[in-house]
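Each structure below appears as structure tokens.
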Structure 1
Amino acid sequence: MDEWIVGIDLGATKIALGLIDPLDRIVAHRRIPTDVAAGPAAAVERMVASLAALQAELPAGRRLAAIGICSPGPLDHETGLIIDPPNLTGWRNVPLRQMLESRLGLPVVLEHDAKASALGEYYYGVGRGARSMVYIVVGTGVGAAIIIDGQVYRGLHNSAGEVGHITIDRDGEKGSSGIPGNVESFMAGPALAYHYQRLLTHTDRPAPAQPITGEWVAQQAAAGDDLARQVLAQAGQALGIAIASLAMVLDIELYVIGSSVAKAGDLFLEPARQTVPAYAFASVAAHVKIMPASLGDDGPILGCGWLARQGLLKL
């Protein structure tokens, strides 16, 4: 296919756009604030303006063929409706696909951001050549996208992949969903901050001058902070238990870890790798691979581009 595509990653604070050439390379970027409070219509107008700037960079005689956009959920990818994402306050039942199509006169596909990131990694990143893959997002929350034979597995009610809410300690503290001892309560960004603060109270260290966040904990661990490394090791062990459970159920070998907490690298991932064999058959654990995502912020944009191309094939 020789079409030029734009992928758009709509987030709570920023909107990132990428112009994708026929060889599936991002050749130009734009980044604008989301400004959630201004509402979806204003955001659409800013996207349209950015798309016009990207169109100006097309080779002579070429036009955009389609748009792929991803957003936090919940959303309905079939109808193109953003339902009520908690971090897009006030955006309820927004017909985003229809809004963009009516302004642009181009076909638009809408997808959940984690699923778009997974497709980007599967087709263009660390997942290339794999038959199936699980992409796990570890950030403010924990979720997963499951790809089987190149297609996203959604489940009967589009709820597949809620790995963050699997219980791994039935006597543990409740996570954001109220489920006790779930994966998210060990390794989401707020959980890392909570566990670090709890350990800090048992030392004579002064509290840091800045707010403790999951990203800050990861940075401190990289700088050699023993408490931060202890927290990341515990988080990695929780990840390893979750992956072992997924491997036993799904018989999938490749697990790609993305988002902010994953930037801690092997301080987080190596404890996960070492934990998997204790919670899965040896014959299963031997094949499990845990890898960091390789595309960074370009992952969801490229995944959106792939989806847009697939949409064109169906026209």
Structure 2
Amino acid sequence: MTELVEMNMIQALNNALDIHMHRESNAIIMGEDIGGFGGVFRVTEGLQQKYGPDRVFDTPLAETGIVGSAIGMALAGLQPIVEIQFADFVFPAFDQIVSEAAKYRYRSGGQYSIKMVIRMPYGGGIRGGHYHSQSPEAYFAHTPGLRVVIPSGPYQAKGLLLAALNCPDPVIFLEPKKIYRSLKAHVPEAYYAIPLEKATVVREGRDTTLVAYGAMMEVAREAVLLAEGEGYDIELIDLLSILPYDFKTVVTSVEKTGRLVVIQEAPRTCGFAAELLAEVQERAFTRLQAPLQRVTGFDTPFPYTLEDHYLPRVERVLDVLTKTIEY
């Protein structure tokens, strides 16, 4: 029987990296301060000491060079695992990711692919202000050839990262730093993988479907409990992957409940929630009983002092759920 160990998300990710580095001798970890220091959030702590500086090493503060070099390494047969210190810092490497890594399999007719995982702490929750709190998932979800994965807790983080490390395509792995240490769960110590394209129905219900991902799942859980206290029965779905995303599970749920609310902490305009609402409207229009709704961040740079007001709060979610059900 597999032993369960209580871990937070940082420990679960470190455990996944350790397992993969032990199993795959061609895997390397690279990024800013990820060697002896263990990364700014300590996700890679102890791995350089265990696997040596040739396999776990620091890079210059140059995201374009980091990702560009990793692409070359992947083409040469290595498997780079890249850490971008904060997701906000990835934009200098955007061209390498979108124009090169995402397109190699297509442009080579399937002869080459970039087997690479790019890990990034993302989102608010640590008073990081507008340069350390952004949620860039929609930028990458707009790019064919990439996969975009967002865990919602320690168990999901380990299983999804191990699955991403075995994926032949480049994976953008966004880690919600708000819940890096605040959530703990009993996680299998041994290897396991969670399918990258499958959402999880966390709770079944009949009155409306609520979809969230990443740190917003904790907001969603609390809102569901409060709604239950008011007599509402909410079906809750953890999306886990947004490229590709599991529209079948979402549409099946909405066909049952007739309603949909989506939570994202990214700004409202052109966020991933809008894509999800559009897809459901196309596929389940005749089953809808209320307008589709989203609860999001605001169309401003991420604030410092007003962070708690910017992030979707339980009260906002509960209000939208109530109005949707009673429409």
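Taken together, the values in this text are just the output of simple stated rules run on the coordinates, not laboratory data. Since this is a predicted model, take the numbers as computed values, not measurements. Cβ atoms are built from the backbone, for glycine too; each structure is taken alone.
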Which structure, out of 1, 2, was mean count of other Cβ atoms within 10 Å over residues 70-77 calculated from, if the result is 20.9?
-> 1
A value of 10.5 was derived for mean count of other Cβ atoms within 10 Å over residues 198-205; which structure in 1, 2 was it taken from?
-> 1
Here relative contact order in percent (Cα under 8 Å, 6 or more apart) has been calculated and equals 20, so which of 1, 2 was it run on?
-> 1
From the coordinates of one of 1, 2, FRET efficiency 1/(1 + (r/R0)^6) of positions 6 and 230 (r between Cβ atoms, R0 = 35 Å, to 0.05) came out at 0.20; that one is structure 1
The value -11500 for helix-only ellipticity at 222 nm (-39500 (n - 2.57) for each DSSP H run of 4 or more, over all residues; to 500), derived from one of 1, 2, belongs to structure 1
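Which structure, out of 1, 2, was distance in nm of label points 7 Å out along Cα→Cβ at positions 62 and 254 derived from, given a value of 2.7?
1
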